[in-house]
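Below, each structure is written out as structure tokens.
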Structure I
């Protein structure tokens, strides 16, 4: 029996190595190009934020005005960074959990190049004045079918990998990945058809746009981040998921509740009242599956503070889960009609989006990337200092943005808008210190992610160090167990 066990372990190790080798180029392409787009998005975000308190900044350059840089910033963040990071993690996780090497990685690579070309054309279109004016959907109208076609190639590959998987068991991470794969084309195609193709009343188009943004968060970004968090947490702690029934229940609760959320963003508009109230109720109820997943993951990692202090992957993942809990709580507050009176036309929506896209989703993706990249490149990260810088500047930056845009600036701005005695200019000026603080916070995040992009590029060039131990945030390897942290010995726990 020991001989059979050793042979089985050897075979599993070889299979994992083959899977990683087969996906190295497409996964690293998605990660690296996504990191480059993240840097572009952050630079545009700094310019847009600076213009909210210093309108004359770059005032002679028409294509860098706020009305262009802000939508370019958001769309580059969503489609350049978010979608590509999510797709890279999705591809690798689906192959690993299905235990199937890729035989057509070139197809994925071509789809990735097409996606990047479409994002480049779309961002340039916004910058040069051809945006549609629909939030998160500002790319010129000819771009979205190209993105959808590129996505279809990746989705079909992922579904085939799941269909030919080894074994009959479906892991909880696969449940969430399958949901994201199937929900994205429904959400993306439906919203674009109603807004860009069908003749829909502008008020309903605005409501559909609000539904689209919330659905993208709950039905695409959140499932991929949760799938990654479940996998990474179980792998590093070498524990099974705390409660599998809770995790499956949380998935189905998200699938049932989340599609109804989003239309509360047009609360008070002359559209059917039940759509507004249903959107608000669903947004608040969506906190339940997010909290289910968050508590389940944190319970799995309970008592492993030492691992979190050493492992970059677990540290980023746990931070992302706290971000998810923040998204759930903030969603309940902002969707309540009493709060909407003050926050509906303020900075609160932007703060919520930043928390969802960066504080939750991106932090989980960073954790996954720090875990995946050494396995597919066969190298370890070069610098603990760069990883620590990336983590702390990201955490402090996103906390400041949420604080300034949502918890402080939004309610103060809303209260000033409600004061009909004072001039409107006074309400605008009340946000000045928070706008300055937001610009500084974006600069901190940009500083962190420039190092991340450089670090990731060096790893793709296979310039990382060779080592028997993973890259840790501390030097003491003896404190993490006999096998080292994040080793392949932990595969059974995460799979």
Structure II
């Protein structure tokens, strides 16, 4: 019976042509599940809706919706700077995934206004549990890629360091690396190769090629704790590539120290660190930082943060949100396990047995996640029927208009009518959201596909046709 359900959909009020569409050659051998429902819960199409399929980034619907329910649309991440004993200034990371250089400049301005002339900096990032900087099931191929930054208590510049690659003077010459101030690239010391986390040590393995050739520059982790720059950089303007460094909080402290120095504050050497990172204290979690507050930064409200997460499918925001719901609920350092426990309880409350899914992270990047189209539709149904409907709909990509559906479904009946979260990994494609239709009002749908080996163009055309048939119904 399960095999039959997986092969043939049950159409209740929708054209049976959906079955023919999902029998397209591009899905040959793929694992497919689909569910279409009205917003009041009437099933219109069911094809393997209980199949467990790798969700990729459609899993971000779960963490965003749980956070919206538990934290509220006005909730903000907070980063606080306090004065300790003597000259101590303690930067308390609050998990804000969008903390940037300008924010630390504002903190330095606050130090100057407070009349502080000497500072010894330490960082408390106990907000997020150590040892979970990458989730189980993240691919080794993802290391250093900008879409897979580490997760920590004080994100900085989204935990990514932008590299500018200036082509060499001639074809075959190595490009030169430029970093944003105050950072300078370092070479691996001769005879001192030590494995370890990547920060500001680089090995140049890229070559300059003729102008007009494709830019194939990329980064990979080297054996000496270095960032290896690979590929080809064409003559002409500089190229750009991002590296997700392993110690973003160390960069944050260095940047903050430089910002203070530029304002005339003397920055003293840090005390010996009690943790593995220089200047980062291994402190127990404290819900409210102690000491006189010098500066506080409240990030943008959750309602806006959801759009920052869902529109471009930002993995770091999803991972920090997963831990933040644990912090808010349990007043301890945020953990994967704590966040997942809250997600499972929430799924049970909306009618989904959590035993039918597997959760390994918050972003969907882990290859261990498994989810069902029925669970995705239940999340979307809950959001539609709740107080957060407008927030959710406005934060989702819109076919042909915004987000990672900007270029999708243009010129079809689905353009401008599909508000949905995408999911894309190797051999995985997912789409789940809402469709405004010609005569049926709004429908809720999920289309989940893995073990797929077709072409991107064919799959994009199939998804556009699927959504167009819903929109035209």
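A short reminder: the numbers here are calculations on the coordinates, not readings from a lab. Keep in mind the model is a prediction, meaning the values are calculated, not measured. Cβ atoms are built from the backbone, for glycine too; each structure is taken alone.
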Checklist outcome for this item: mean count of other Cβ atoms within 10 Å over residues 260-267 gets 24.4 when computed on, of labels I, II, structure I
Checklist outcome for this item: Computing mean projected area of the Cα convex hull in nm², for residues 268-443 alone for each of I, II, the value 14.2 comes from structure II
Checklist outcome for this item: Across I, II, relative contact order in percent (Cα under 8 Å, 6 or more apart) reaches its greatest value in structure II
Checklist entry - 4.4 is what came out when distance in nm of label points 7 Å out along Cα→Cβ at positions 156 and 212 was calculated for one structure; which of I, II is it? => result II
Checklist entry - Out of I, II, which one gives 17.6 for mean count of other Cβ atoms within 10 Å over residues 124-131 as computed from the coordinates? => result I
Checklist entry - Taking Cα Rg over 2.2 N^0.38 Å for each of I, II, which is largest? => result II
Item to check | Structure responsible for -22500, with helix-only ellipticity at 222 nm (-39500 (n - 2.57) for each DSSP H run of 4 or more, over all residues; to 500) calculated and labels I, II on offer | outcome: I
Checklist outcome for this item: Candidates I, II; distance in nm of label points 7 Å out along Cα→Cβ at positions 28 and 100 computed = 2.5; producing structure is I
